[in-house]
1. Work out distance in nm of label points 7 Å out along Cα→Cβ at positions 64 and 120 for each of structures I, II, then name the structure with the largest result.
2. Given a value of 9.5 for mean count of other Cβ atoms within 10 Å over residues 24-31, point me to the structure among I, II it was derived from.
3. Out of I, II, which one gives 74, 48, 23 for Cα extents along the principal axes in Å as computed from the coordinates?
4. Check the numbers for mean count of other Cβ atoms within 10 Å over residues 32-39 across I, II and tell me which is largest.
5. If we compute relative contact order in percent (Cα under 8 Å, 6 or more apart) for structures I, II, which one ends up with the highest value?
6. -23000 is what came out when helix-only ellipticity at 222 nm (-39500 (n - 2.57) for each DSSP H run of 4 or more, over all residues; to 500) was calculated for one structure; which of I, II is it?
7. P(r) over Cα pairs in 5 Å bins from 0, in percent, for residues 40-111 alone computed as 3, 14, 18, 20, 15, 11, 9, 6, 3, 1: which structure among I, II?
8. Could you figure out which one of I, II the value 1.4 for distance in nm of label points 7 Å out along Cα→Cβ at positions 72 and 104 was computed from?
Structure I
Amino acid sequence: MTMAAEVRVARSGGWQRIGDLFERLNVIVRAIAPPSLTQIVLRFALAVPFWRSGINKWDGFLQVNDVAVLLFSTEFKLHLPGGPYSFPAPGVMAFVVGSAEILLPILLVLGLLTRLAGLGLLLMTVVVQLTVPEGWPIHVTWVAMALAIMAWGPGRISLDHWIGRRK
């Protein structure tokens with residue numbers, strides 16, 4: 001903007017009008033995306049991929065399938081300095097991870113122990129990133145969602161909020 005144009009905008013109250021327009025737009029955006037809606041959507045969005053992964057690891061009640069054990073013994077290796085390392089006791093790891101992938105998303109959806117569930121999924125995402133480094137574009141979104149959940153909590157639509165109000 002040229003100096004003359006800036007002077008005209010300033011004299012006519014143009015900056016005030018622009019500020020008013022931005023404020024009106026912010027009011028509309030806040031109405032579309034209230035914090036409680038945003039927080040529940042974040043919780044569901046983070047829960048879904050882990051839930052789906054967890055469901056695929058089971059053949060029945062407390063019965064991890066052979067594919068999950070095979071993946072932990074052959075495919076899922078930590079890419080650390082010095083080369084890729086296999087997990088110890090692939091059957092145990094498949095059971096623990098499969099259990100966490102079921103339990104933590106349930107907690108997130110319910111909004112119960114939400115920050116702790118977010119931390120658990122954040123740690124799992126870090127391990128997933130170390131085992132599947134080429135998946136970083138999706139992993140960074142999981143990290144962002146987990147951090148947001150941990151930072152701002154579950155929101156009003158949650159058991160954590162309900163329990164907190166009952167105290």
Structure II
Amino acid sequence: MSLLSILQSWSSWAPVVFVRDSKYGMPGVQSVHLVGLTTFLATVVALNLRLAGFGNVDWSPSWLARQLRPWMAGAITMVLLSGFFIFLATPGKYLGSHPFRVKMAALAIAILFHLLVFRRFVAAEPGTRPRGLNILIACLSLTFWFSVGWAGRAIAFIP
């Protein structure tokens with residue numbers, strides 16, 4: 001059995017059929033996806049700007065990260081669940097899409113960078129690293145996360 005045949009068998013699951021075949025299913029799920037993505041990126045931007053030294057300097061990056069964590073977790077949950085339904089509605093379309101593959105690669109890079117590098121910088125005591133290095137890390141983080149969104153948007157326009 002190929003991956004595509006397994007995914008196509010999952011695409012006959014009733015909730016996925018509803019999303020794919022109903023008038024409002026796909027637009028509704030895509031709206032949830034975009035709201036989750038927007039909320040997630042808002043938290044990422046706020047945290048990266050604070051790491052770079054912009055915003056309320058009375059708040060440490062680690063404190064801000066703790067405050068934003070529930071929003072990030074809720075948003076990423078929305079994005080992943082809705083993305084799962086969008087993908088399963090037409091898996092062949094997405095597996096054959098170059099921008100989709102770029103999006104998944106960018107997502108993997110963004111997650112790895114976030115887990116292995118960014119979180120360490122956010123957790124560090126303020127002032128322990130040069131500001132220029134914090135700005136570089138924030139710029140890289142934003143580039144990786146926004147690359148996911150840019151590639152996702154390209155799915156609709158590039159085969």
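Please treat every number below as a calculation from the coordinates, not as lab data. This one's a predicted model, so the numbers in the text were calculated from it and none came from an experiment. Cβ atoms are built from the backbone, for glycine too; each structure is taken alone.
1. On the way: I: 1.6; II: 2.1.
Biggest value here belongs to II.
2. I
3. Details: I: 74, 48, 23; II: 54, 28, 26.
The value was obtained from structure I.
4. If we compare mean count of other Cβ atoms within 10 Å over residues 32-39 over I, II, the biggest value is for II.
5. Going through I, II one by one, relative contact order in percent (Cα under 8 Å, 6 or more apart) is largest in II.
6. Working: I: -23000; II: -25000.
Only one of I, II returns -23000 for helix-only ellipticity at 222 nm (-39500 (n - 2.57) for each DSSP H run of 4 or more, over all residues; to 500), namely I.
7. II
8. Details: I: 1.4; II: 2.5.
Of the options listed, only I reproduces it.
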